[in-house]
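Colleague: Each structure below appears as structure tokens.
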Structure P
């Protein structure tokens, strides 16, 4: 049996098991999107403003890479978005640290992790991709590189986030809390008019995390992945759970072997569910994925309700779509 045949049979078999075990009575799948390009999808309500900026960049002649960077810079700079960039919740030491990555149609990618004092980590990640022989820089090295490239240091801890941190410390016993409310991101997937794919992801990570913690968002293959021959996928939710399954890469591989974006997202969410169902903090676990294939068809799936994402294309105005989910 060839390796390709083996992989196809393995994916098909795991799909059947996953779909049989899904607890989603009464939950409709993501509305059929139909193929469209250009098309942009991005996670959560703040994806609407991000999509608008990305779409304007495309319409003004910018590249797909320019567009995803411009799009996610919007929530990075918005202090009201408490899980991304400026104004994001700090770690348990009261320090805002940021993770981001970006990827283009040639499978070039750049990433920064545990970056402090820089408002736009996505732009630093792009320069890592374009100006260094590396893919990821982290911590002091990422900061030094950003400063060398002309970025300015800024205090990212807003007064609102500082007050929330002070309140958390009163009852936290100084333990990080990873729960369903505090680990959102902005992940964006884009297919342009020539059917080329681009993607970006940026976050301030889990609120009150241990100092030095890095989630899935800057990890190519976990928080984000694309193959321009197949499609792209991105994650939101508990990063540790996504990393354990190389979630976004697995979704792209499932689409390579014939799954729809919905089916591929569903398979990986259910794999995560099976791995974590006996964990003591199971009730607080949330993960979700978005996917976009080479034909411009999108899909999504999450473990629990509440995950939604923004869709923008030339056929309809920007809209929010609720992801189907496994557990009510």
Structure Q
């Protein structure tokens, strides 16, 4: 027999043990991640566990996200499970089925769809996901090996390493403990990137202020001539991986200064120096579709992986309407 339990019923010690032993662990499925999501006023967090054989066999941590005004919020309601659910090595098909069906039932009143953004290989469980109404969508990512600083540096393309070397030589430097003003400047740069290129909503400043307070968070902000010119935001799972959550940089205003490249390199270096085996870029677009960001990330010598995403449409018609709405919105922005 197996059963699903909510956040209040999950045994915290067993959760911690599962984080240590799971073959598909990420920072985003830890208690710290759930507490962080819970601290944010603009997200609605959730966590479900499944017990079997008298112990915890899986946990799914995520949040409900909505964008914009009333109409946009209604059509953008989604439940996001970053990294994919946390599963025991010996989780059974029955236990995973019970967990997934409970997610579907519990979240369908709050979300139009549920999406797991996988950072590990869930191939052996794909059939179970699909039988529970989740379709698989291919999605790429890069995992950079960080066994040592020397090995990580040797993998970087000569062209990209030259940018990094010249940037550091000519005055780009890491800000160890950014001030509030420096965080604000970084946020402005990130906001401009999302407005002009990413063209997706950016989390409010509250996200960055509260993330900065976490022990596992790392902000690699790059300063040049007294100004913040870029940086990256990462979270670290001790002994496992560093995840590059967001990055931006003013890469064309100053000769030889490429803050985006420097920030990523410092994140990779941090992973290698602190016993993490992987630097995870958290996504590189869809296969067979041009994506400039993928080309940039490829120059850091990581392994291109395709762990994909699982999507369950709780309300197919609303999902279709929301997708068309965003396509029209994107088209109008491009024309503008």
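Colleague: Ranked by FRET efficiency 1/(1 + (r/R0)^6) of positions 70 and 214 (r between Cβ atoms, R0 = 25 Å, to 0.05), which of P, Q sits at the highest value?
Modeller: On the way: P: 0.50; Q: 0.20.
That would be structure P.
Colleague: Another question, then. With volume of the Cα convex hull per residue in Å³, for residues 198-301 alone derived from the coordinates and found to be 89, which of P, Q does the value describe?
Modeller: This figure was derived from P.
Colleague: Thinking only about Rg/Rh (Cα atoms, Kirkwood Rh), for residues 102-189 alone, which of P, Q has the largest value?
Modeller: With respect to Rg/Rh (Cα atoms, Kirkwood Rh), for residues 102-189 alone, the highest-scoring structure among P, Q is Q.
Colleague: Looking just at Cα Rg over 2.2 N^0.38 Å, for residues 46-85 alone, which of the labels P, Q belongs to the structure with the highest value?
Modeller: Biggest value here belongs to Q.
Colleague: One of P, Q was used to calculate Kirkwood radius over Cα pairs in Å, giving 19.5; which? Could you put the intermediate results ahead of the total?
Modeller: Working: P: 19.5; Q: 21.0.
That value comes from structure P.
Rule-based calculations on the coordinates, nothing more; no lab input. Being a predicted model, the structure only gives us computed values, none of them experimental. Cβ atoms are built from the backbone, for glycine too; each structure is taken alone.
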